[in-house]
Structure I
Amino acid sequence: MKIANIIMAYKDPEQIEKMITAMRHPDMYFFIHLDKKIAPEPFEYLAKMDRVSFIGNRVLCNWGGFSFVKAVIRSLEEVLKSGGDFDYYNLMSGQDYPIKSVQQIVSFLEENKGKSFISYDEDHQTDWWSHAVSRYQNYHFTDLTFKGRYVFQRMLNAIMPKRKFPLPIKLYGSSVSSWWTLHAPCARYLVDFTNREQKLNSFMNYTWGADEFFYATILMNSPYKDSIVNDNLRLITWEDGSANPVILRQKDMELIQKSDKLFARKFDTHVDAKILQELELLIETTN
């Protein structure tokens, strides 16, 4: 069992180091994609750690832009082509952290080999979907840089008809669909499909928050649909009206201890560093 952990990072190399240290195991490999607008020097020491390397094909990522999805797909493609022959591909952010021991994580994937894990909500009547449709029906210029782009965006959306998704497939997604753990054949399909469907890519360039529906839609309309478990294996909590997940603190330890998930997010050592110390102790006691 070999697991490739693809880490999307843009800050706090020391926190990433802690996460990688907590997941040290002969079967665990780490590939860090550093946002292209971030200077690499503070992060370079991480490559000296065992089984850690950096993605070479860096992408400049804008929050909410399709550029983030491009960065993920290019990173996944690079790792697939690396010759590592991995069984699983696990997408993480630099603010994730395991909440089970690394042996429990490896054993879980061994026991469930052949399954892939991503969360989705297929009921288009939910509150999330009522807002999410605007992410592709309207034009979004998040990844463009010309002056006045948002004024032009508002004008364009005011006069143009709603955009229609370019493929005749059912859409899947949720607020927690961005992060996943995919069996190798499923991961290859995701890359191959994305590279093949250039019309889809052109359309997605003008969407917002595409990571919350792009992967799940492709995979749930794929030949691997029946092998996908509707569970991303991650503890993620939200506050009403917030655009970002709650930053977990020491007060959330009881919630974490009761969770059956393998990972949790988000953590921020500048907000609460002690919770990672508590998690280290929790993980040690379960080894």
Structure II
Amino acid sequence: MPVLQAVNVSHRYTQASPTQFSAIENVNIEIENGELVGIIGHTGSGKSTLVQHFNGLLKPTEGKILLDGKDIWESKKTVHQSRFKVGLCFQYPEYQLFEETVYKDIAFGPKNMKLSEEEIDKAVRKAAEYVGISASMFQKSPFDLSGGEKRRVAIAGVMAMEPQVLILDEPTAGLDPKGRDRILDMIKAYQKDTKKTVIFVSHSMEDVAKLATKVLVMNKSRVAMYDTVDNVYSRAEELTEMGLNVPQVTKIFMSLKKQGVDVSQNIYTVEQGKAELLRLLGGSKK
């Protein structure tokens, strides 16, 4: 059984008014337990609106969101439970840091789950380890940290609740390349270690290719594609028509293929491109 399902889900803002518009329309998807799903789409395509339905922050105008087969809007209790089972980390989550210390910020979620002090401490330390925050930083003010460190503390605060599904909305937005790579490595390690479902929204086709097992493409409030990375990225012309671009390295290898060079077209990251060139050159590192 899928861990999350959207069944004929639509959401309309300012309903029954002249300014009504559909943010998402008739979305049907199934997300399996343990998958790492990347969501891409141009600005305004419905990505953020969709993920806010997965833990009950938004209620569908039509349709249902099922968590482990149960409608999360079945009762107040199921809505409340879904917000702990499905952890959502907003874009620029560091703006939501507010506690006196790093430790207290990470512990905020577990405290609201009514865990014991021992359980809270264990959850905080485990989450901090995932994001590379050492215990020596626990008593620091989160506002004294670098931008990347703040981002990791904020994400740790969601991880500390040990959600069944972790959702990250643009987790690398605004970070420098080093900070971006660190967040991506952290997400991959977390998913590999916990085997939990991870969903992340991104504008970077290369980031999605690096991490995702499946890709969901949103376009004009609807699901345009939902498939493996290879199957989605091979439809480069359609993606371009939607205002999305496959990674530059992919275009290079597609061009080489058209010119008769025996290379794979399924190249989406610089690392994959390097490996393919080394294969073509017979393993030479020069």
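No lab work stands behind these numbers, since they all come straight from the coordinates. Keep in mind that what you see is a predicted model, and the values were worked out from it rather than measured. Cβ atoms are built from the backbone, for glycine too; each structure is taken alone.
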Ranked on mean count of other Cβ atoms within 10 Å over residues 92-99, which label among I, II comes first with the largest value? I
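The value 2.6 for distance in nm of label points 7 Å out along Cα→Cβ at positions 108 and 172 was derived from one model only; which of I, II is it?
Structure of origin is II.
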In terms of distance in nm of label points 7 Å out along Cα→Cβ at positions 212 and 236, which of structures I, II is highest? II
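Where is distance in nm of label points 7 Å out along Cα→Cβ at positions 84 and 180 largest, in which of I, II?
On the way: I: 1.8; II: 3.7.
By distance in nm of label points 7 Å out along Cα→Cβ at positions 84 and 180, the leading structure of I, II is II.
Comparing percent of Cα pairs over 30 Å apart across structures I, II, which is largest? Numbers along the way, then the final one.
Numbers: I: 30; II: 36.
Result for percent of Cα pairs over 30 Å apart over I, II: largest is II.
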Of the structures labelled I, II, which one yields 1.00 when FRET efficiency 1/(1 + (r/R0)^6) of positions 116 and 220 (r between Cβ atoms, R0 = 35 Å, to 0.05) is computed from its coordinates? I
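Give the label, chosen from I, II, of the structure having the highest value of distance in nm of label points 7 Å out along Cα→Cβ at positions 36 and 228. Spell out each step's value before the answer.
Numbers: I: 2.8; II: 1.6.
When distance in nm of label points 7 Å out along Cα→Cβ at positions 36 and 228 is calculated for I, II, structure I comes out on top.
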